[in-house]
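Next up: some structures, all given as structure tokens.
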Structure 1
Amino acid sequence: MRKTIKVSTMIEWANDQLARTDEYADAAFKSGICTMAERILFNTDNYKGFSFLNNKDSEVNTPGYYARHYSISDKIK
């Protein structure tokens, strides 16, 4: 039996992970979360962009660069 999960549920989880600041939430971990979130959003035609959690800490390939919040379409498909 197949089981499905809502796009919004996965993106909420991803956003929570990307906001983490503990020692395990490094750039590599967050990069993987971003890749997963973007794939889900693009494949379901729900991508509405993202915003950095702290614009002053968004240098490429740092944990701050991947500390972001993804937005989803108002009409989730």
Structure 2
Amino acid sequence: MITTTEKQQVRQLLQDPKWKAVENIAEALISKIKDDTVLRNTEWDTIKEAVLQSGRIEGIRNFIQELYIQAQQ
């Protein structure tokens, strides 16, 4: 997937105190997405928006989690 050098760079990034700022921004973005209403004009559009919102949140969390996984390998 990624090279040993890239894994080392990710590891260093996650250990840097500045990384906390990135995590805080990710959590703020998740909160912003959650705060956005899913209600739309039709029930189908509401369901679609709810699924899209959930997918955006899951995507952010999966990306952060994958960084930690790659750093541990």
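None of the figures in this text is laboratory data; all of them are computed from the coordinates on show. Remember, predicted model here, so these are calculated numbers, not experimental data. Cβ atoms are built from the backbone, for glycine too; each structure is taken alone.
When relative contact order in percent (Cα under 8 Å, 6 or more apart) is computed for each of 1, 2, which one produces 36?
Traced to structure 1.
Suppose you compute helix-only ellipticity at 222 nm (-39500 (n - 2.57) for each DSSP H run of 4 or more, over all residues; to 500) for every structure in 1, 2: which one lands on -13000? Kindly include the intermediate steps, with their values, before the conclusion.
On the way: 1: -13000; 2: -28000.
Only structure 1 yields this read-out.
Consider the structures 1, 2: one of them gives 11.1 for mean count of other Cβ atoms within 10 Å over residues 11-18 as calculated from the coordinates. Say which.
Computing mean count of other Cβ atoms within 10 Å over residues 11-18 on every structure in 1, 2 gives 11.1 only for 2.
Of the structures labelled 1, 2, which one yields 10.9 when Kirkwood radius over Cα pairs in Å, for residues 19-58 alone is computed from its coordinates? Working shown, then result.
On the way: 1: 11.5; 2: 10.9.
Comparing all candidates, it corresponds to 2.
I have 18, 37, 25, 15, 6 for P(r) over Cα pairs in 10 Å bins from 0, in percent, calculated from one of the structures 1, 2. Which structure is it?
Here the read-out was taken from 2.
Please compute mean count of other Cβ atoms within 10 Å over residues 35-42 for structures 1, 2 and give me the label with the greatest value. Intermediate values should be presented prior to the final figure.
Details: 1: 15.6; 2: 10.0.
For this comparison of mean count of other Cβ atoms within 10 Å over residues 35-42, the top structure is 1.
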